[in-house]
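Below, each structure is written out as structure tokens.
Computed from the coordinates by the stated procedures, all read-outs in this text should not be read as laboratory data. From a predicted model like this one, the values you see are computed outputs, not experimental measurements. Cβ atoms are built from the backbone, for glycine too; each structure is taken alone.
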Structure I
Amino acid sequence: MCGGLRSNRLALPHAFREVLNRTAQVRFAEHGLDAQTRAIAEVCGVSQRLLYSLFPSKAALIEEVYNREIAGIFKAIWFVNLKDRSVPLEARLVAFYVDYYETLLTRRWLRLFLYSSLEGLRMASTYSNAVVSHALEIIVGEAAHDARRAVPSSADEVREVGWLLHGAVSHLAIRRRIYESDEAMPASEVIAMTVRAYLASIPVLLAPLRAA
């Protein structure tokens, strides 16, 4: 993985940082966040001292991995596309969640996310509060508009209604990429089916609009 560092000790610091970051992503995903920085440095053929010249602490390295591998993968354009009412809502949601599943909910991403939660770090909650919550607000708002229902006044209720769909897609990824379940139905078809079921439930979940 780090042959480039072994063969070129004159590489620029940012090149060292990039390769160390990629190696840390793999080690943390496969061995948990207690993976040793010494082992990461050894895999790259560099000294632990060099690693700490670029990342002052293991916590700084973990934070870098979070910013790049967990939070950094989310596409801002997803927010825009979710609100594009020129496209039918079902098509918007299917397109979003198929892309989200393929781009973000990878085996490595899921393992890093789960390990960070088990270690008691705030990566998972920070990501959920900063990124996912906004997506869920958009999804519920658009679903309410499409079904001519009222958006709940409680932000907590809005998030829970949104998690009914988001959680189903997330668990699909966990089943297939963490549990490695042997399921033949394409993920895109499962997602489309899940979206249809979710939209059908909106009139039951949300109250009717009040008459003007």
Structure II
Amino acid sequence: MASRARVLRIIGGNWRGRRLRFPPSPEIRPTPDRVRETLFNWLGARVAGARCLDLFAGSGALGLEALSRGATHVTFVERDGAAARELSARLAEWGAGTASSGTASVEHTDALRFLARPAQQPFDIAFLDPPFAGGILSQAADSLERGAWLAPDARIYVECAAREGLPALPPAWSVLKAKQAGEVGYHLLARLDPATSGEPRRIEPEQGSR
């Protein structure tokens, strides 16, 4: 049972069906197949050609799924050394950066330390699946917004403890979709340009889980 929990599969795109191994660290809480399927259905055609940030990469499943579905670049940020090395190995093995795949980079560092750097080209999609304890989600969201890491119409995927709900997030972030799977709440948000948009709309979470 434990060994099966350390293997995921890519569910769509060019790498569909490939198996992804990752270290047995208790800090790595990968997004399940069915939740990833829902997320990428929500994102739809936005993934192809997008620049993506997998900020708390862990297994790397979200960013790898994006590359499989046509993202032009994914930056993976992961503080666990073994997980970062395993992810780099998978990217090399699967041919990231070749003619059939977008490019990728793996940053072995803490997420907030990474966001303290000057932003280069902004990201179209950001995946935020941080540890639930410690309030790091709000800190990361504030750093993303203040540091100009996101494109004006970016999409942000967020996981949090369902019993606690979303913490305070930047005013420009508006919830588009929300569901629950067991004890995890997962959400898709849009970054709205405050200079051109009206009051952000908020959509109530769907009941039940997939």
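From which structure (I, II) was helix-only ellipticity at 222 nm (-39500 (n - 2.57) for each DSSP H run of 4 or more, over all residues; to 500) calculated, if the value obtained is -7000? The correct label is II. If mean projected area of the Cα convex hull in nm² comes out at 14.3 when worked out from the coordinates, which of I, II was used? Label of the source structure: I. Here the criterion is FRET efficiency 1/(1 + (r/R0)^6) of positions 15 and 87 (r between Cβ atoms, R0 = 25 Å, to 0.05), and among I, II the highest value is seen for II. For distance in nm of label points 7 Å out along Cα→Cβ at positions 47 and 143, the calculated result is 2.6, so let me know which of I, II that is. Of the structures listed, the value fits II.
Work out the source of 1.00 here, i.e. which of I, II gives that when Rg/Rh (Cα atoms, Kirkwood Rh), for residues 79-134 alone is computed. Structure II accounts for this read-out. Source structure of the calculated read-out (distance in nm of label points 7 Å out along Cα→Cβ at positions 103 and 191, 2.0) within I, II: II. Given a value of 20 for relative contact order in percent (Cα under 8 Å, 6 or more apart), calculated from one of I, II, which structure does it belong to? Attributed to the structure labelled I.
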